[in-house]
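Please go over the structures that come below.
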Structure I
Amino acid sequence: MAKDISNSIEATAKTIAAASAERFGALGRSRIVVAIAGAPGSGKSTLAEQAVDLLQRQHGRRAALFPMDGYHYDDAVLEAMGRRPFKGAIDTFDAHGLRHMLARLKANEDDLIAVPVFDRSIEIARAGGRLIPQSTEIIVCEGNYLLARQAPWDRLKPIFDLTIFVDVDVETLRHRLQERWRGFGLDPQEIAKKVEENDLPNGIFIMSNSAEPDLRVNNGA
């Protein structure tokens with residue numbers, strides 16, 4: 001049974017960082033990989049960024065962020081699939097590519113590994129957008145479907161040394177997703193379409209179809 005913790009985002013990030021540092025020490029390896037999963041708008045990206053910072057500043061660990069979003073299919077591929085309007089759904093990501101990269105990162109056999117990073121300003125993943133050196137001790141991977149129970153995503157969970165899920169209620173998700181698209185200058189009709197027909201259904205799917213994590217945190221405040 002996962003432990004359930006509810007608090008402010010700062011305190012929650014501290015909880016995640018402390019749990020990650022503790023797991024690193026307990027396992028006695030040169031590197032561990034931590035998963036932070038949750039719906040779009042749950043705050044998992046912010047929590048992951050803060051946790052990485054805290055791991056370095058307060059716990060003295062070399063940590064790096066690895067977002068799942070770099071494995072979005074390109075828009076041209078989605079157009080050919082007829083899935084461009086549903087970008088962000090579980091079938092619009094390269095699950096196998098992500099799994100192989102996670103395995104490569106965990107094996108830690110290379111002096112430097114380049115990972116893709118999603119650029120939200122242009123809605124496209126940039127290859128080699130971030131470099132993770134061999135000296136990195138804790139990799140924090142964040143993304144929507146990291147704990148999804150359906151194949152082939154169910155092959156990810158065994159790779160992780162610590163799994164965390166960010167819980168948020170549906171109405172809070174709706175508000176945050178609306179604000180996110182408002183920040184990109186979309187009009188109310190476009191926002192409603194994106195949120196109600198894509199982002200929110202994806203979020204509800206994630207909350208209903210993710211495996212039980214080691215730790216649950218509530219970021220609904």
Structure II
Amino acid sequence: MKKTQKESTTKKVKKNNVPKTTSTKDIKKSKTKIISLGKQFHRRGWSLATSSNYSALISRKPHQLLITASGKHKENLSPEDFLLLNEKGIPLEKTQEKPSAETALHLMLTNKDDINAVLHVHSVWGTLLSEKYGPTGGFWLEGYEMLKGLSGIKSHESRIWIDIYPNSQDITELAKKVNERTFGHKEFVPFGFLIRKHGLYAWGANLEEAQRHVETLEFLFEVTGRTLLIKD
């Protein structure tokens with residue numbers, strides 16, 4: 001069976017204005033796409049109520065991350081429901097909104113050279129599988145044609161491992177564990193991971209690729225779950 005192969009200091013902000021390096025056009029474009037994703041993911045049952053959080057990297061040097069504000073219903077996101085953060089997770093503009101409690105994961109992931117967008121969803125199948133395979137730390141997805149929806153995979157004769165982490169309120173420590181474990185694998189490219197009884201984190205070089213990875217992984221999660229039901 002084949003395995004896939006793997007692959008600054010923020011400028012001072014005057015009067016709470018965004019640094020000139022930030023493209024207003026890029027921010028608007030990313031907000032529009034994320035708002036659309038919120039509606040799509042809600043419709044598919046992956047981002048119900050105020051669950052989930054999404055982000056897109058606007059600038060790498062300095063690190064400027066656009067992220068959904070905490071507590072927002074993803075079906076009804078508006079352009080005001082976002083924050084622009086520096087590399088420490090501090091808002092670059094004055095705002096009453098709070099960033100997601102899981103911001104540290106988004107910052108860690110977007111510090112990777114090839115990751116510019118992160119999408120976190122809460123599906124039923126992902127949640128169920130995270131509980132079933134939680135004790136073993138993860139599970140393989142292999143042999144499915146749909147695997148080719150993941151960047152770089154050219155054949156169904158491939159497999160990827162999905163890491164599962166215990167849910168934790170210490171997001172900084174969780175981000176450290178994900179960085180060391182998931183990105184420490186040598187035998188496959190990581191496309192996402194699950195948090196137990198929580199949900200999926202997936203990413204991509206842009207929002208479009210991250211969306212495709214979420215859709216691919218969620219399809220494979222549902223197939224895996226339904227297959228277990230049929231076998232039982």
Comparing I, II, where is distance in nm of label points 7 Å out along Cα→Cβ at positions 59 and 91 highest?
I
Comparing structures I, II by mean count of other Cβ atoms within 10 Å over residues 75-82, which one has the largest value?
II
Between I, II, which one scores greatest on mean count of other Cβ atoms within 10 Å over residues 187-194?
II
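Read the figures in this text as sums done on the coordinates, not as results from a lab. Keep in mind that this is a model prediction, so the values were computed, not measured. Cβ atoms are built from the backbone, for glycine too; each structure is taken alone.
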